Structure 1
Amino acid sequence: MSYQIIADSCGDFTEEMQKNPVFRSVPLTLEIASYSILDDEHFDQLDFLKRVKESPVGPKTACPSPEAFQKAIEDSDAEEVYIVTLSAKLSGTFQAATIGQSLYEENAGEEKKKVHIFNSNSASAGECKLCMEIQELKEAGKSFEEVISLIEKECSEITTLFVLESLDTLRKNGRLTGVKSFLASALNIKPVMGAVDGAIVQFGQQRGMQKALKKMVELAVEKAGGVDAVKNKRLVITHVNDPERAEQVKADFEKAAKFRDIVITNARGVATIYANDKGIIVAL
């Protein structure tokens, strides 16, 4: 039975996934003041980072319309369609996909496709990881119902952490006071943040990027269940315009524990906005 895996554009696909027709992306819209673009295959990361840096107004995103998800389902030739979205606590994308599914089902005939939407409780590296694991389960011959059960469990247990080089986007968006942002920058303090039930929380902070990244590695392994538990897990590392830093984080993880697989991918537009230049996001 054929299948399709659809993610919103915060699912930072690897280059191999982008070339594989099994995977499809529904783009969010990226906005900086009056400038607006789709987060699709034409996204230019370096140009966008330059615009973000130069703009006094914080960048923001707009989720896809329900009709965009409806069309993605209708256009798929697959009999089974799996949709993975940003955490419902971070974006309206999950709700848009849910409405899009309803619109599709209202107009579909007797031969309608099987569709399931996963609220990732994550973003970026987490969405990528879930999409890869859906593919792995389907290639292993799992049924539609088995995939839903296993991936829903994965969504409830996924560990997502990140460290940002710059807090500028959070300050511009009003998520961090100017005073706090100034003090953090002046003291070179880097918060270690992550997701709990799909909402962003701060787990700790360190002075300096290298110390913060090492703390992130330590916390990620701990929160994923420890050294023994992660042996069977796939780790996905997403970077924003810094492959060398991603490779160093990979090396730090390899020193901390053994993993079933480690994948590195570059951020698309949504993660580029919120993680900013040289930010690192991990999921396992």
Structure 2
Amino acid sequence: MAEVGAGLRAYGLIAAMWVRSTMTYRFSFAMTLLSNFTATGFDFVVILLMFGQVDGLGGFSFAEVAFLYGTTGTAFGLADLSLGQVQRLGRRVRDGTLDTLLVRPVPVLAQVAADRFALRRLGRVTQGLAVLVWSLVLLDVAWTPAKVVLVPVTVLSGWLIFSAVMVVGAAFQFWAQDGSEVANAFTYGGNTLLQYPPVIFAQDLVRGVVYVVPLAFVNWVPALYVLGRQAPGGLPGWAAFVSPVVAAVFWVVAGLAWRAGIRSYRSTGS
């Protein structure tokens, strides 16, 4: 736990340094933030155009699809903001600059994650959160205390799950220096998949993201409970509340993968 605390403190200090650097040029930051917000919003524009031609998608209304989009979009945006930089690890392994991080008395993961902290990625978070709030206004749901609590829990658990997947993908790059696209298939690809109802996909694919790589716990499983829909993959109703447990398991796997990657690393000068 002491190592985790030290890593979080180091991450905060490094990220704060990059934030101060970014805010030196406030107009430039505002423009890049707006660009990020607009670019990520095109995914939702596709959904808007789609519902301009149809009344439902697999039996799901516009508000329900917007809820799915908002939950996964916000969760992924938070993960991309906080840990998106780990995808650059392969480049550091190839050019040897990782060596400079290894000799510092700071956890390597904290340095890699906070390096060049991109505050402009807050645009993705803002866009996803805006759609989520809009969907909550439009939804016709019989709200209960459990469902109300489940909405923020879903977003936070999804953030942790996506973050853990990013760390696993970064660890994979110790062996495959050009393996960032493999991780992107599960992060960016998973985010796109979870924006839509599971009923429109092949059942083998749905079972894969429920039981094999359980990305469905980012939003499908808890969100469908909130919407009063059947859980995907034949899961029981109580599975909606285990997303935090799934996130914890993901992080255990991510921690083990990262340690294995660090131990296998050989400097370019080796």
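No lab work stands behind these numbers, since they all come straight from the coordinates. This one's a predicted model, so the numbers in the text were calculated from it and none came from an experiment. Cβ atoms are built from the backbone, for glycine too; each structure is taken alone.
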Subject >> Label whose coordinates, when distance in nm of label points 7 Å out along Cα→Cβ at positions 110 and 254 is calculated, return 1.6 (choices 1, 2) >> reply: 2
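Between structures 1, 2, where is mean count of other Cβ atoms within 10 Å over residues 126-133 highest?
With respect to mean count of other Cβ atoms within 10 Å over residues 126-133, the highest-scoring structure among 1, 2 is 1.
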**OP:** Compare relative contact order in percent (Cα under 8 Å, 6 or more apart) across structures 1, 2 and report the one with the greatest value.
**Re:** 2
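Cα extents along the principal axes in Å, for residues 134-229 alone was computed and gave 49, 27, 23; which structure, 1, 2, did it come from?
Going through each structure in turn, the value belongs to 2.
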**OP:** Work out the source of 34, 28, 10 here, i.e. which of 1, 2 gives that when Cα extents along the principal axes in Å, for residues 94-141 alone is computed.
**Re:** 1
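So if we calculate volume of the Cα convex hull per residue in Å³ for every structure here (1, 2), which label has the highest result? Walk me through the intermediate numbers first.
Details: 1: 119; 2: 142.
Sorting by volume of the Cα convex hull per residue in Å³ in descending order puts 2 first.
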**OP:** Have a look at 1, 2 and say which one yields -13000 for helix-only ellipticity at 222 nm (-39500 (n - 2.57) for each DSSP H run of 4 or more, over all residues; to 500), as calculated.
**Re:** 1
